[in-house]
Structure I
Amino acid sequence: MGYLSLMKKLSLREKVGQMFMIGFQGRSLPREVRAFINEANIGFVSLFWRNVESPAQVVELTNEIHASAKIPPMIFTDQEGGVVCQFGEMASTFTSPMGLSATGEPLMAETAGAGIGRDMALLGIDGVIAPVVDVNRKPSNPIIGVRAFSDEPETVVRFSRPFLRGLRGAGPAPVLKHFPGHGGTSADSHLALPVVEEDLDFLREVDLRPFASLSQEVDFVMSAHVVFPAVDPSGLPATFSRRILGEVLRTELGFEGVVFTDCLEMAAIRENFSPEATVKLAVEAGADVLVVSHSLELQRELYAILLNMVKEGEIPEERINLSVSRILRAKEKYGVLNSKERAPRQAEENLRALRAVEDEVCAASIALLRNEVRAIPISQNERVGIVEWDKVPSTVPISEARRKSYLDARAGEYFEGAEVLLLPLEEPDFSAVKEFVASHDALILAPYSRTPEAERLQGEVISEILKMKEDAVVSSLANPYDIRRFPRAKTYLAAFSFRDCSIKALFDVLAGRRRAVGRLPVEVKDIFPRWHRWQGK
């Protein structure tokens, strides 16, 4: 049965349900969530790390989700590579998008997309909310950073196109995000409502160029909760803007596929708009799918609001039909309408079969940006100390940082007796730091900074340590911009990711087993030009 024939058989309640993507807590499908999916004929489900335990468990979960509604829900996840991987080390991670660009080889981006897509398909995932095609033109951007391929649009297109080609070729549907661009923001939409002041002509030259180049090659685009007052004077974020979603995306770029909102539970929306306004504005702007990732109560409320607005004539049913036709057409294209049960054992036996390829891609991404005192390679005879900090992703406050080392698990394989000092994200006890520095011959400082505050706190400590030991090796595990806080560091590497394949590649360079061949795909103003690599004196 074709998608148009199928749509004619749906009731209004069932059509409205297709316009929602929901998430849930736990590693099994809660009874009340399954009931809601079934009753409302929910169109999409998003899986997060909180839903993941083992390959067999995930396959059983995706099989159950696909069977839970009249029309199988299409299952998506954020598996961008590098820092954003909902499946952690269970499935292929590769390096971050910026790390892929650092290899200088677009074919490696295609390899990464294909590897990630292959593993997601094994697990029953129908779509991956990637690639990120934002142009990270603000170094202090708290939400994009290494999730972007570069700070220039040409490089973003050059590497995101093969990534999405590899992903799509492996089965899952790619999603371009975050339209019309989140790379020029100074705020995180999870926590606040960002504003970008540039006008449409500027955006066409920079932020919009990847979307303009790639929108005809995908069936899904995700909007940004970002206000562009020079483009839409209403002050509404792009997710709610008829000017941005309707005129720019649909008319100017000619995109005919499905538009997802970003999650409507983010503070940018939740703290500024009522549930009724959220539904009405998103649908009237042109969004096809309302994404509500966490709360079943809110999911039910927004669904009921939209259904009632259509019944009352506030939103025409023809508007719903337009979105549902796009949704069903995409589901038919990706085989979701005839979804077949997957075998858990097949996933268990075949996941991450391309780990050797991952290692090669990550090895090509490590960039040695400075080595003025020849601190690399580190001798096997030296007592090695590693300084790290508590970890905090960009979407939560510093107060919720986790005590976790990314280097400890691999360090002993390369340097016998290596020790890790894990510092809090606050001013440390410098007497303990001085003692640690004095008791080691070689020092590796490994900041992980995805927010300006974490960057500042770690940078202040690194500056003090470098006064004590100028030949300390500094390696960023995320944003290469960290060096702005300690510009005189004599040895500096960019790893672009904290995933195991990247940490292994980093240690290979530190121990002299491999040369660092990556190049910096962004500019660090007044310190490193774009495409810089240390060439020695």
Structure II
Amino acid sequence: MWSKRRTWLFRGIALLLPVVMLVVMEMLLQLFGYGHDTSLFVRYPDNRDYWVMNKYASERYFSDTVNETHGSIEPFAVSKASGIFRIFVLGESTTAGYPYFHNGSFDRWLKFRLMHEHPDVHFEVVNVSLTAVNSYTVLDFGKQVVDYQPDAVMVYVGHNEYYGALGVGSTSRIGNRRWLVKLLLMLRRLRLVQLIGRLVSGFRPGGGVGVDARENLMQRMAARQRIGYGSADYYAGIRQFRDNMEELCRVMKDAGVPVFLSTLVSNERDCKPFVGGSSVFASGDSAFAAGNYVAARRDYDMARDSDMLRFRAPSAINGEIRDLVGKFPTVHLVEAERLFDSCSPHGIVGNTTLLEHVHPNLFGYALLSEAFYEAIEKAGLFKSKGDRGEIMSLEQLLEKMPITGVDSLNGEYTIMMLKTRWPFNEPLPAGFKRGNSVGEQLAGALAVGRISWLDAMNQLFQYSQRVGDKRAALRAVEAVSLEYPDNETYKIFASRLCLELGDRKGADFYYRLTKEP
């Protein structure tokens, strides 16, 4: 009897010993500071009273560090005071505002409008979107934001289900089994797993370092460049989106958080399929030229869905979005697709609102903010507009939104450079030559990363002041104030400039912002 007990004891120790060793190794790695905390939020180094998006939050989703993308710095209070309305924004590059970022993103247009219409509310709009991710990242981030007292969550995602991180056809693909992907995401939080990952990467050809200068992020992320319509991988991408988003909606419902989920928009009229679908696209062109716009829309839709290089979401994704809204009473539909259709020639989305295949131009981002605004109004998210609220139409928003000429040109230059690479492979426009104006020089430097956005705005402000262009100076300082809402100096400058321009209402608006909690 004693011998059997000792045998089982030794067996138990033998089984537990590797586990104990792994736990000890993990503790030692954390003790000595190896690896990174990949939580979504960390304390803001400049002010410990605020949370900010963790620059290492994206590590778990990309198998190669060279492809990792990073979010914006948007601090929000650790202690949420009364009067604060906190909105989290989840999504991919369009949601982040590419190629403008900063105040080009739809949530900034929305915040600017809400600030004017609800001056009695202090808005914290925190965008945690990342380029080159999909519903896996959105789900994972969504599970974390519920712990930070959100009043609402806004979601625009779905174009990257095939080539975004962990996508069906991406270079960071693990497999089509969600349980396996979710298990790996959980394990990648561990420093020991991070160490193993780096060791494995070191044994890859090239040692896991170095980037082919001929490849952009789109090309590096796309492994399976032919995913046929109706194929197993095609349906796997749709299923992946549906399952992840359904779980996200359930998490938000259980937490009592309203979700605003948008349909997707893509360029149908002015973006030829990248691989396949060219004949049906040509048929759409013919129908459009003949004035048969119903047939043209049908053919363009089919051409997009038949495109085997799937950088645009197929129409089935919007079908899944509408189904999800019907399943959860706390999920509100944002009809971006219908709004873009209504603002496009003959109801077919093209270059009027989009820059290339999926990313909006500035008018398009304003429209996207309008779609979310309409959904918010319909849901009755704000019961009162406040005594001093200014109702702002879309036309007024387009006029007043502090987007500078540097922002606009930076977006144009960025897209021109993007289109010279795969999969567009378009030459620069004939005769293109960047001008020598201050705005053009700043935008050019910003587009190639020689200066930061804040430096560009500061230089634009100083130049405008020197030449006596107070309106341009005001727009620059308003833009920076929207980017850094907790910096009182920019609000004071904006208030003074408004007074100098005879705009007492604007001066009062910015003065009151300095009194917010």
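Name the one structure among I, II that semi-axes √(5λ) of the Cα gyration tensor in Å of 42, 24, 21 was derived from.
Clearly, the read-out refers to I.
The value -15500 for helix-only ellipticity at 222 nm (-39500 (n - 2.57) for each DSSP H run of 4 or more, over all residues; to 500) was derived from one model only; which of I, II is it?
II
Could you figure out which one of I, II the value 21.1 for mean count of other Cβ atoms within 10 Å over residues 333-340 was computed from?
Value 21.1 for mean count of other Cβ atoms within 10 Å over residues 333-340 corresponds to II out of I, II.
Thinking of I, II, which structure, once mean count of other Cβ atoms within 10 Å over residues 93-100 is computed, gives back 32.8? Walk me through the intermediate numbers first.
Values: I: 32.8; II: 24.1.
This figure was derived from I.
24.4 is what came out when mean count of other Cβ atoms within 10 Å over residues 85-92 was calculated for one structure; which of I, II is it?
Derived from II, not from the others.
Looking at distance in nm of label points 7 Å out along Cα→Cβ at positions 357 and 477, point out which structure of I, II has the largest value.
Top value of distance in nm of label points 7 Å out along Cα→Cβ at positions 357 and 477 goes to structure II.
No value in this document is a laboratory result; all are computed from the given coordinates. Nothing here was measured: the structure is a model prediction, and the numbers come from that model. Cβ atoms are built from the backbone, for glycine too; each structure is taken alone.
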